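Below you'll find the structures, each written out as structure tokens.
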Structure P
Amino acid sequence: MGRLRGSRKGPEVGFSVYDRVTSEQTKIAGLTIVKRLLFTVLLTAVCLTTAQAETPAEPYSPFLGSSHLTQPLWGDTHLHTNLSLDARAFGVTLGQQQAYRLARGERVVSSHGEALRLARPLDFLVVSDHSDGMGAMEEIIAGNPALLKDAKVADWHQRLVAGGQSALGATMEVIADFTNAKMPDVLVDQAFSNSIWSNYLAVADQYNQPGQFTTLVGYEWTSTENGNNLHRNVIYRGGAEQAGQLLPFTTLESFNPEDLWRWMARYEQTTGSQVLALAHNGNVSNGLMFPTESNPATGQPLTAEYASERARWEPLYEITQIKGDGESHPYLSTNDEFAGHDVLWDTSNLLLVPKEKSMLQYEYAREALKNGLKLEEKLGVNPYQFGVIGSTDSHTALATGEESNFFGKHSGVEPDAERLSRVIGSLGDAKYMSWQALASGYAAVWASENTREAIFDAMKRREVYATTGPRITVRFFGGWSFKPGDEHSSQMVAKGYQLGVPMGGELAAAGERVPSFLISASKDPLSGNLDRVQVVKGWLDQRGESHEKVYDVEWSDKARRQRTADGRVPPVGNTVDIATATWSNSIGAQQLATVWSDPDFDPEQRAFYYLRVLEIPTPRWTTYDAARYNLTVSDDYPATVQERAYTSAIWYTP
């Protein structure tokens, strides 16, 4: 139909009849669409109302309010800076700030000018400087006028600044006075101590970033009477507001751990906050770290009160660190082919007083756990029901626990071509060499969040484990109803918490049932594959005698590694190229998991179980040094290492 043109103005001008008809139809159609839309909206509202009425009580998100811990937090609970008298005496110039910055992933420069950073940031750090003489050496060297009023301190200052043999002599005098609690009065003056502690707390609070990076407040109580290492690290739950109310406890007040516990009780009563202590690896205590008959500080017989107080205040033990691995010793565990990982500091105490073989049973974690069962039978309380962590005890302000990035025990043995032949400490003809130090270790904590409170609470309940450096992820649950296949379930962690207790927990008797253990270990992506997972069991028989057994419960490459006639699993192999300090992950496994039941379980016997997870061999830090500096690898020290993880135990009580 043709278009009709007209002169009238209005809404229809320029439209044809067809246009007008179509427009009317569109209006009608539009009304229909609107009606349909309104109907849809109303129907949707009705459906939503119905759906809301039928929504279950539990939220849709499975992680809302979940208490299941999904990843470990990694840290170092034992690091010294220039605030530690001995660290500063040996040349460390780095303080808290540099320690925190390196730990949270930043690049720093060491005391001797070497730039470095960690492969991955840590989640938390405890700067645990010695409480005795904290900050004193830094101020002596700086020439603090208030300290130089003392003639002895003034003499130290002059000799330390002069350098050379004069400085070395002064250093040894300061350390001797420090070790024997004979510090000049100006170095233990309360005003001086308050200023150092207040500044330490301010810096710790400044670097604390809840949810991202945690700075736990702490210090080292350094009982070293006659050279016997009974050191403890004290860790706080709170920050400066609480920790600033009492000065740290020192050995000038007492060498007796029981007096430290009394100070801890006083702190909690005064502040309303909490503290805990962890004992150092006991390998240089000359048999005094884990007594079974009498308190070495007093000579008095061990009592139920002693056992109860030790269990209350010391829920953790440092099972591995630079001065050696403290899990087991070949002399004590003769049937354990992996006992004695780098036990190169097992000949004396810190003053190099020779050790007798009979002392070893009171220095290593596995024996202490066994003796704890005996003491519980005798006293009614187990004083050695501790969880385990690893840390460095580095005196460089650098938390470097990796073989390929190891900066030594103190700043005098930072990386260079000569350090393998350097002496860490000596007395007469006896000495400890730099190559005897371990690049170890780190603490893994199953905490609900990265905060001071959550990390402290996880430590208190012992849901923690140790590694010699790699970040191996380990799960360990004990219960009565785990079944084969649970280790592969998508709900494995939920099952672990619902049906059992995690590492650090306790199993009560359950009739004649046999306990089962849910086990999973995953390799560190930057380290070696896994060789095997072992359960280490200790128990007490009806005669009160303790026993131990190591079970290979899961291992890699089963097709070529079948158990031998004596029940052992053959070695995993070794792919390390010593000349280049490299290895191949062509052997081993990325993950090992299983459900294991104790084939030798007796419901009438006290027992404990913990995991030891082994990697395939990788280069030791000394091998990395030899490759970097084109050195000949000495036969005196190991060229490779099987890094490992140790979990806190799970205890069974009849």
Structure Q
Amino acid sequence: MSNLLSIGKTGLLAAQTGIATTGHNITNASVPGYSRQGIVQATLPPLSQGVGYVGSGTQVAQIKRYYDDFLNKQVMNAQSTQGSVDAYLGQISQIDNLLSDSSIGLSPALQDFFNGVQTANSTPSLQASRESMLSSAETLTARFHEVSGRLQELQDGVNTSITSTVNSINSYATQIADLNNKIASLTTDPANPPNDLLDQRDQLIRELNQQVKVTVLPSDNNMLNVTFGTGQPLVVGTSHLEMAAVLSPTDPGRTVVAYPATGRQTILSESSFAGGALGGLMDFRRETLDKVQNQIGQVAASMTEAFNDQHKLGQDLNGDPGGNFFTPLKAYIGYDTRNSSLSTATIDGAISDASALTGADYSFTFDAANNRYNVTRTDGAAVNPGFIDLNNPEPQTIDGVTYTITGTPADGDRVQVRPTYTAAASMDVAITDYRKIALAAPVSTSVPSANKGTATISPGTVDANYLAAGNTLTTPLTLTYQQTDPADPATRVITGLPGDAVIKRQDGTTDTYPAGTPILYSDGASITSGGITFAISGAPVNGDTFVIGPNTSGVGDSRNGVLLAGLQTKNVLNGGTATFQGSYAATVNFVGNKTREMQIGSASSETAVAQAVAQQQSVSGVNLDEEAADLLRYQQAYQAAGKVMQVAGQLFDTLLSISN
């Protein structure tokens, strides 16, 4: 009887455990990360009764956790991608809204500025038109400041988000390490771990994975090790390592992530974060925000340099040469705070060639053995030349920036150079007096009334060579037409040119003549000599002269102003392939396309997460209908086992009554 009673008891206990487990599933069905549990029953060893082995009942061998590691990894990968894309999209949408807004974009301000230049050209002697040009220039620089300020706000927002995300990651790492400790201490049998704690830990890992993509590796006693990036440990058993959000050693306005390694903090590369919200923020800043800031700055820097260069070739209302219309710009120089304290080097980077600017950033590393700074572009593109030789005391130019280095650097010193990073924020109008606007050309031409021919000379313009020593005219220069043989066109020449001359004929052919050499006359050909360009057209007579001299009455002259206005449609940027507005439009187009790409990626990742979660829940999720059926099944098993025990008791009572 005792064996039958024991069998009923084991069944009763197994059914009771099944009811408890099912109830546990039902009450935790809505808990995030909870995995369905179920009992696994096993038969107890049978007892030999002579005639054979009689069963001794059942036992609960395991409380099984329904979990599939492969499906869980699919969920983690999908969620990591979604976290990255959504973080990227949330940030780039703000830039897209900023640049696409016609009321605050740069295109209207650029158009209004050049409209102001053209208005001043139409009435160059009027104070009102010149002051209007200055006002439109102030509006333009203010618009650059506004756009730059908004982009800087986004930089600050990214810094804050990175700091918050790093703190969240450290908190998750601490909790996971604590759970590792609890799980290890409660794991007396590896086959029967504390399932609820495993669920809590997996849920924390999934949430951590949405912040930064992690790799999970099994360890002893059901513990897990967690790494990120290129294999940097975050959780190792019961201990964890903390990342830190710190200021960049070369840019105090930029937050980067440091990691404890070999007793000190090491700055992690932004590209090492391949997923999660932190990876999305890093990708957005590196791929889009930095690029947009540099490209907007490139437009500002190119505008400043090109406009100043042309303005200097003009003459203002006072008869003086034009100066800088906009304040000259400098490259941002970031000295690494980890450089040697013995270094006294100072680098000055002046933007000198608008067409050569690349919109990229550069890294300078000092090589003491060769006494030079090795120069690399942070986007990996080639740099020519790839170094700045300190044995050469003269300023040296790389990609449109001229560098002057003073002091003595130490071996290994690092410097970050961002030529156009702060250009938009630094752009300002350099002049406030309308009389200082150089709309006139510094030279004038005339045809003496004594000439016998019908030839005329164009008003003339100058280029940068005119400003070279010895080329600037202080007294009139007389050119003479000579024809020694009326029947021979080869004897028709112009003499008296100030220097080497280049003649470009109307058919496109050109010739160059050394200084002092008569040039062959060609009707309407463009002649450039001593930085002055003009054309003589018509039918001159032997001995006719043409005068080129300083412009002594340029009040109503707008020849240089016309050239200033022409910069609007001139290909100045990117090696002479893009206009100011064209370059800005390309930036707007880039942001728009990238935003659309992220929108599509966000929708796709949302679908991928939903599908991965559905597959994972098909194994681990709690189905209340199924649990209700199990509850009924275990209830019936419990009642049946109780009936067995009741029968055993009745049989025992019968035996007792017989014996009496």
Structure R
Amino acid sequence: MEHVMLSLTELPVFSDIDTAQIEPTISGLIERNKQKIDRLLDSDKPFTVENLLQPIEELDDELSRVFSPVSHLNSVRNSDELRTAYNACLPLLSAYSTWMGQHEKLYQAYQQIADDAGNTPLSDAQRMAVDNALRDFRLAGVALPDEAKQRYGQLRAKLSNLGSKFGENVLDATNAWSKVVTREELQGLPDTALAAAEQAAAQAGKEGYLINLEFPSFYPVLTYCDNRELRREVYIANCTRASDQGPHAGSWDNAGTMVETLDLRRELATLLGFANYAELSLATKMAETPAGVIEFLEQLAEKSRPQAQQEWAELLDFAEQEYGAGDVQAWDVAYYSEKLKQQRYQVSQEDIRPYLPADKALAGMFAIVERLYGIKVDEVAEFDSYHPDVRLYNLSRDGELIAHFYLDLYARANKRGGAWMDSCRVRRVRGTELQLPVAYLVCNFTAPVGDEPALLTHNELTTLFHEFGHGLHHMLTRQTIAAVSGINGVPWDAVELPSQFLENWCWEPEALALISGHYQTGEPLPEALLEKMLAARNFQSAMQLARQLEFSLFDFLLHMHWTGGDAGTIQGVIDQVRARVGVVPAPDCNRFQNSFSHIFAGGYAAGYYSYKWAEVLSADAYSRFEEEGIFSADAGEAFRTEILEVGGAKDPMQAFVAFRGREPAIEALLRHSGIAA
């Protein structure tokens, strides 16, 4: 097959997006797709990959190419008009997905292709795509009676809308709170945070310093600000977003949205014959049973809890001995932790920041993946952008263009918080051409202030590597069938492996020499500072693990045992989990769950455990590099070919064993976390 590389004109033209045309365009494409699929099925010939699967893939890809940039803009440049248009599309897309999933003739056609595999052999990727599709037909209720099918469609549509509503409430609640303060009130804050707050005030046309609930703004207040009352105010504003508590109590409250979501998820699961939503969630994951997931999380809790309790006791003792603080509240934890870390290791995120200008960090990261995977990253000067901060890059290997990615690094108003990778284009064959994969990589770092470059904390550096790891999984795939290309078809609890894996290089002296360079002098991170940073790597790591286990168990138990209730029922679950595995007491007003977008507006419902599950895989995978050398060409090539290139075309455990030579073990994770096994 002749592969003609597609030109840059294949990238989204954001400037052409007409908000008024979004819904009619999507609606028209869906109707056209349905008619074409029905015509494809109206055939006497035996169905094959060529005459059925490929044409359907093309139809779905065309729809995705139109909707992907709209969905992306809704996250990164939200506006009332765009939000309305985006929300109008959700029920249409949900109904289309249900129509496809419950199309009995289409299901039978896929089944016929699977049954004929003896006569017309399928490649491994084709077989996986067909098997996954047959599973998804069953999970879409293809075998249900008509009335139940209809109910399934209603449930899916409602859940789609509820997820969007939850995210909008969080965004609106985040945007709603800000406070103008004086320099005196921000005593203790580092210069970088002060400069950012001063710039934010100037941009809002106000005197003084402006703080808000974007992470780069509120986090330095909690970590460094000597003003305890201001820390308390910021903490409460953040942990009560979209709830019945705090400064905007009752505004954008997600309580009803959460309850309705849980009710409908349970109904959906039982409709499909599962005991609960946790069981339904695992139908497409590596983990096999709810009991297995609980056992996994409790095993981690059991191994780390004594150390977490010890770390907490040390913090309380330090706060009392050094600062006379007999009462340490949630809004004091980051503050005293930073003081203790400074005393113990004489190192702070702020000490490292001048050595991590964003451009140097990017150049170093690109140099590392070039050494690991033999790929080259080049910036594209001119392209159709949606914001001045956004950058575009080409990825090539052996001089051949293989992918593109957008990079959107900085926090701003009307941009969803957090960091993520999303697919813009998937690698697949289109006619005689190869469509190249394109990724969106999004972070929310502190933007450059004045003429100074953006300076990253080490935490932000690991976030950058994490998202780029996801991006490489999407972009280095060698698959050409969309259903298993890149991260498509990869079980959710394996999808974090490449992202967490890449974070390891942020801690290696040899790699940090490439990543770091003082923004004024260019000098690399001094050895003394590096040694302190490495010594402090596992500071309070058991407390951090306890926090992640708290989120994971809350999510899983909530979906496993939900039989109805109200916001108090949800609060009861998180209270019980905190009593079992948490170490830092949460104040009564804390409503973390009301802004837990991962499980209520993202893809992690009954799946947040995936982060820890994949961390076991990533720590064990990285231990091969510890054995062979962190830039081992053999290990790098093996990871690229056995994990990244296979995408969703291979069972993830088989892929891991092919790379590592054995199944994963938990010890590497505990060792990396500084937790005695």
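The table below lists the values:
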read-out	value
Which entry (P, Q, R) yields the derived value 32.2 for Kirkwood radius over Cα pairs in Å	Q
Which of P, Q, R leads on mean count of other Cβ atoms within 10 Å over residues 312-319, largest value	P
For -18000 (helix-only ellipticity at 222 nm (-39500 (n - 2.57) for each DSSP H run of 4 or more, over all residues; to 500), calculated) the corresponding structure among P, Q, R	R
Structures P, Q, R, by FRET efficiency 1/(1 + (r/R0)^6) of positions 280 and 408 (r between Cβ atoms, R0 = 30 Å, to 0.05): label with the highest value	P
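No lab work stands behind these numbers, since they all come straight from the coordinates. A quick note: this is a predicted structure, and the numbers were derived from the prediction, not measured. Cβ atoms are built from the backbone, for glycine too; each structure is taken alone.
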